[in-house]
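Below are structures written as structure tokens.
Nothing in this text is a laboratory measurement; each read-out follows from the coordinates by a stated rule. A quick note: this is a predicted structure, and the numbers were derived from the prediction, not measured. Cβ atoms are built from the backbone, for glycine too; each structure is taken alone.
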Structure 1
Amino acid sequence: MLDGRQRKNIKPGILVEIVLKKDQQSGELTEGVVKKILTNSTIHPHGIKVMLEDGQVGRVKNILEEE
């Protein structure tokens with residue numbers, strides 16, 4: 001499984017699980033397809049921030065499938 005903390009592993013169009021800001025306490029994950037990458041740095045300790053195609057924004061926890 002690829003690491004969601006490394007920007008190079010994440011591309012628009014891949015299926016991921018993210019944690020939304022409101023779910024950071026519970027750790028509940030939201031599944032979706034990456035629309036765009038919002039984090040500019042190559043690595044982020046809490047996960048790369050992305051926007052899903054439905055407009056939700058969160059940090060990548062798991063990469064479910066590559067393109």
Structure 2
Amino acid sequence: MPAITETMTINEVIKLHPGTMKVFNKHKVDSCCGGAQTLTAAAAVAGADVRQLVVDLNTVAENKK
């Protein structure tokens with residue numbers, strides 16, 4: 001599976017890796033209404049560090065294997 005990148009949308013990430021919902025919640029990123037946004041845009045709205053968000057998402061996705 002492809003690595004999660006900043007240009008992916010929230011919906012794409014959740015579809016590939018449903019377990020990442022907890023990461024979005026941890027970073028206070030709106031994964032419901034903001035699902036069509038890229039991770040970069042969603043992190044900016046939430047005031048989250050997009051690099052750390054991507055690291056955390058990939059960690060969860062990789063541990064799911």
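One of 1, 2 was used to compute helix-only ellipticity at 222 nm (-39500 (n - 2.57) for each DSSP H run of 4 or more, over all residues; to 500), and the result was 0. Which label is that? This figure was derived from 1. When relative contact order in percent (Cα under 8 Å, 6 or more apart) is calculated for each of 1, 2, the greatest value falls to 1.
When mean count of other Cβ atoms within 10 Å over residues 40-47 is compared over structures 1, 2, which one is greatest? By mean count of other Cβ atoms within 10 Å over residues 40-47, the leading structure of 1, 2 is 2. Between structures 1, 2, the calculation of distance in nm of label points 7 Å out along Cα→Cβ at positions 8 and 24 yields its largest number for 1.
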